[in-house]
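Right after this note come the structures.
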Structure I
């Protein structure tokens, strides 16, 4: 199976899992639905990576991890990283584009 088929399958499975999560998780656990959505986007980014070779470039992974934690914190409303949020809004990275940035971070984490 080619790698692009696994990426497509990951997107479809993620969509199904997210729909089931939204259906069965009670409304007072909205943070859990958001966390699952963000985790699924990182997983989609992983399946988009073409190679599975191991690299020891730790600095890139640390920077990407910090960005991922900040995005999770902003989306879950547990971090008040106002400067980071303002920079994201300044360049237009909010809403769907913030989700796309998270998918990119998931992809890049396994490329670095």
Structure II
């Protein structure tokens, strides 16, 4: 397989991105890989330097570990301030906070799985 040179994205197949520094077409990165720009990711969403899985609803994400953000990418559940149940590791958002004791236990269990 030969290396394709490029100066712009249109010169690469849809499965690749144009690495402007090296001026070559490179295979797009998988979910959870490091990235700098959206075009580098297979899911086309680079957020906080990580390729994210795109989603339309929470069902598109790992329901036990993630939720679908407003920006339409899957992100990790947590404990603390919340807007809805899906944000919390224990799926319980009450008065804009994840219920603390249960949430911490659930988050520890999630982190042990990874």
### Structures I, II, by Cα Rg over 2.2 N^0.38 Å, for residues 31-70 alone: label with the highest value
I
## Note on the structure
distance in nm of label points 7 Å out along Cα→Cβ at positions 39 and 79, calculated, reads 1.8; among I, II the input was structure I
### Query
A value of 0.99 was derived for Rg/Rh (Cα atoms, Kirkwood Rh); which structure in I, II was it taken from?
I
### Task
Please state which of the structures I, II yields 4.1 when distance in nm of label points 7 Å out along Cα→Cβ at positions 23 and 87 is computed from it.
I
### Message
As an exercise: relative contact order in percent (Cα under 8 Å, 6 or more apart), calculated from one structure in I, II, equals 39. Which structure is it?
### Response
I
### distance in nm of label points 7 Å out along Cα→Cβ at positions 47 and 103 derived as 1.8 - corresponding label from I, II
II
### Task
For helix-only ellipticity at 222 nm (-39500 (n - 2.57) for each DSSP H run of 4 or more, over all residues; to 500), the calculated result is -24500, so let me know which of I, II that is.
I
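All of the numbers you see were taken from the coordinates with simple rules; none came from a lab. All values derive from a computational prediction rather than experimental measurement. Cβ atoms are built from the backbone, for glycine too; each structure is taken alone.
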